[in-house]
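Colleague: Structures follow.
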Structure I
Amino acid sequence: MNEITDQHVHEIVIVGSGVAGLSAAVYAARSDLEPLVLEGPEPGGQLTLTTDVENFLGFPEGIGGMELIQRGKEQAERFGAEFVHDTVEDATLDDRPFELVLSNGDLLRTRALIVATGASARWVGAEGEDELMGYGASTCATCDGAFHRGDDVLVIGGGDSAMEEALFLTKFADSVTMVHRRDELRASEVMADRARDHDAIAFRWNTELVEIHGSREEGVTGATLVSHPDGHPKEKLEAGTKVEREEVDVSGVFYAVGHVPNTDFLEDTPIDLDDSGHLKTREGMTTETTVEGVFAAGDVMDPDYRQAVTSAGTGSMAALDAEEWFERQAVREAPAAAEATADD
């Protein structure tokens, strides 16, 4: 690519290379906006942790998460999108062109910006989770639940999301065990009652996951749980207090302890974020944020659906919204240009 300097101004920069960012890149490149895509610290985002994607339209036999991302990147590059493996450390969005400081110290300037940085699922720090995430361990029941037909599985968490994950998994798994570090749930009463009343769902109170067993070849084969009658057993364990330890045979472990939007670089900008850190968009069906010329796509602005297909949809919407914004800008700038010519 050309050397990145503070003199060059890009038409549009897309921050993030998950399915939302790639979809935005395809649409922006086809609109001749010459998008530059910053891939971030984990190119491809969360989808690369999913071994098989069976619910993405157009792939009746399913497709690997990494393959889907790679195909999307190749498609965007075919239309002229450019990719840089770097991360935004800081952003100045008070004036245009916007300025982005990258982790390597480079400065990018751009007229428009699409934020598609996603949200990172919280992990619990259990031994084996790094190796087995995507191989029986998962952060998305909707994505991976169908692979666990007839299995016994664990769900880690105690909020509404955990209840939703557990209830969804009962469509496939023989048994679902909720593992919660306290003796009461954070979930709303309605969701908690639905889970408690389901015959296939059991609860392990004052219990936490410390290890996932298995291999990438075999998948998850079991887990180690610790418990203490006063709750928060991992804290007790670290403090040297005696806890009960148990090995359980399960074929799946699902984390449902929340997601963190990747918006740290936007905290000191004029963009409005909600209490959880997700980007706020303007009213109506739009990806426009509260800063003109900045658009949002994917999980970074969607705390509810968090699906590959919805992220792809909002990615295309962001690029289309950006294209329309550029057209409006051209209309606004035309009278000023004509006036300047007349003065000459």
Structure II
Amino acid sequence: MPRAPFELAAIAVPLALARAFALGLAFGLATGCAEQPAVDAAPPGPTVPIAGGGERRDLRFACGAGTCAGWLFLPAGASAPPVVVMAHGFAGTRDVALPAFAERFAREGVASLVFDYRHFGASSGAPRQLVDPWRQLEDWRGALAFARGLDAVDGARLALFGTSLGAGLALISAAEDGDVRAVVAQVPLVDSSVEGEATFYGVAWAARLLLTGWADLLQQRILGTAIEIPVFAPAGGFGMIVDDAAWTAFAKVVPEGSTHRNAVVAHSAFTFDSWNPAPQAAELRAPVLAVASRSDRFAPFAAVEALARQAPNVEVVEIPGDHFDVYAPPVRDEAAAVEAGFLARHLDPTPPRAP
């Protein structure tokens, strides 16, 4: 089977036996899928003030063949501040936890462009809730080009921030781009050849995941509609992540009125064939801050340590807690403070004036 990131859960030995058949069916069916109705990006919302001064603008930009929705967080009193492009992990949306980090960065004089991937949140794309890292890399490229063209920021002083799966996407994007000043990789999924401790839930779960993915591809081909499964499920349930602690931790950080849905298109597991950020991440020469936990059961700390040994530009800062604890206080505030300091050092912002 194609190897998914640790959030998707490892495709273990029983599924590996079906590798050739699964890939042939998956991509054969995908090629002939019935056309689905287009889903446009949501219209932009109003500009709103943010904590500590400054404002948040709701913007739209081209990404691949679609349109991505982005929030531009601008510091108070700063003229053409540096900017960090930010995006979430597996099935995350811009309104879940990331605004707290962007507002913290704004207090250091750093603007943030926080965007939704296509198929999620306020961005365009059908089917909804499809995770495809290769398509999401296109979204990162679109976001970088858009940020560099904004008059409100200094696009020459640009950094990337990715969390979980998004950290791997950020590392690859920075390596491909070559002109990124710095990268923040938070609880990063660095090496997909190393499995987390909490990513395989038994042969029955694996078989059901596989069969549901095939059924999804078949239904899309015939009916043009997708089959979705939960991202998170409590113990005894079915989803990509079946874990009580993860279920509880992530639910706590989804705000009221969020565009986030606890769902993912079932064949998303098939889109990760050959996906591994590690080789390109090791070649990246821009400064990298890896904020990671030894207790992370989904993104192994050993992979972060291995990256730091290969690349002297990687600074590792340890935080407490499991994978999803970084999105809520007190771990969130600890991580955000370290990350804000790192960005300030490498982007050289002018301190914002007091409001």
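Colleague: If helix-only ellipticity at 222 nm (-39500 (n - 2.57) for each DSSP H run of 4 or more, over all residues; to 500) is computed to be -10500, which of I, II is the source? Don't skip to the end; give the middle numbers.
Modeller: Working: I: -8500; II: -10500.
Label of the source structure: II.
Colleague: Taking distance in nm of label points 7 Å out along Cα→Cβ at positions 190 and 318 for each of I, II, which is largest?
Modeller: Across I, II, distance in nm of label points 7 Å out along Cα→Cβ at positions 190 and 318 peaks for I.
Colleague: If we compute relative contact order in percent (Cα under 8 Å, 6 or more apart) for structures I, II, which one ends up with the highest value? Spell out each step's value before the answer.
Modeller: On the way: I: 19; II: 23.
Structure II gives the largest value of relative contact order in percent (Cα under 8 Å, 6 or more apart) among I, II.
Colleague: 21.8 is what came out when mean count of other Cβ atoms within 10 Å over residues 174-181 was calculated for one structure; which of I, II is it? The partial results should precede the final answer.
Modeller: Working: I: 21.8; II: 17.6.
Source structure: I.
Colleague: Same structure again: Looking just at Cα Rg over 2.2 N^0.38 Å, for residues 70-165 alone, which of the labels I, II belongs to the structure with the highest value?
Modeller: I
Colleague: One of I, II was used to compute Kirkwood radius over Cα pairs in Å, and the result was 21.8. Which label is that? The partial results should precede the final answer.
Modeller: Numbers: I: 21.8; II: 20.3.
Only one of I, II returns 21.8 for Kirkwood radius over Cα pairs in Å, namely I.
Every read-out reported here was derived from the displayed coordinates using simple, explicitly stated rules and does not represent laboratory data. In this text the structure is predicted, and so the values were computed from the model without any measurement. Cβ atoms are built from the backbone, for glycine too; each structure is taken alone.
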